[in-house]
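The structures come next, written out as structure tokens.
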Structure 1
Amino acid sequence: MSNSTFVRCSDIACELGVTEETIYRWVRDGKFPKPLRLGLRKYVWLRKSVEVYFDERQLEAAEANEDKNL
């Protein structure tokens, strides 16, 4: 991910290998951080909140894998 403070939905979707619609569905379902609104139709995420989300998912995956190996 870039070094900027904000991240666009298209960048997040590309990083995760999903569509932008999937990202917005996750937001509606409470499974992904909510974006900030910068204009009538412009939404962005704070890069830090997305990084925290990624870190939490990686930790969950590692714990699940560890539990599977027990």
Structure 2
Amino acid sequence: MQKQVFEGYITREEYAQQRGISLRTEINDRVLRKSPPFIKVGRKIYYSVEGIRDWLKSQEIDVSSKK
């Protein structure tokens, strides 16, 4: 079986759908640098699934820690 070039990547549309946000929010978050890392190929935006998971992990809030 041949490996696909974009294996492990999803489009901005797929990312927005999985996250439950609009494409406008995806654009705003990306412009404000409040999104996972992405790559741009021509005019297309792709997100690495591994990059999204790492970013989500970095957004984790530990509610058990006390100040």
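With semi-axes √(5λ) of the Cα gyration tensor in Å derived from the coordinates and found to be 25, 16, 10, which of 1, 2 does the value describe? All intermediate terms of the calculation are to be shown ahead of the outcome.
Details: 1: 26, 13, 10; 2: 25, 16, 10.
Computed on structure 2.
Out of 1, 2, which structure matches 3.6 when distance in nm of label points 7 Å out along Cα→Cβ at positions 7 and 31 is calculated?
The read-out comes from structure 2.
Figure out for me which of the structures 1, 2 the number -11500 belongs to, where helix-only ellipticity at 222 nm (-39500 (n - 2.57) for each DSSP H run of 4 or more, over all residues; to 500) was derived from the coordinates. If you can, show how the numbers build up before the last one.
On the way: 1: -17500; 2: -11500.
The value was obtained from structure 2.
Of the structures labelled 1, 2, which one yields 23, 20, 18 when Cα extents along the principal axes in Å, for residues 15-54 alone is computed from its coordinates? Mind showing how you got there, number by number?
Numbers: 1: 26, 21, 19; 2: 23, 20, 18.
Label of the source structure: 2.
No lab work stands behind these numbers, since they all come straight from the coordinates. Everything numeric here is computed off the predicted structure, so don't read it as measured data. Cβ atoms are built from the backbone, for glycine too; each structure is taken alone.
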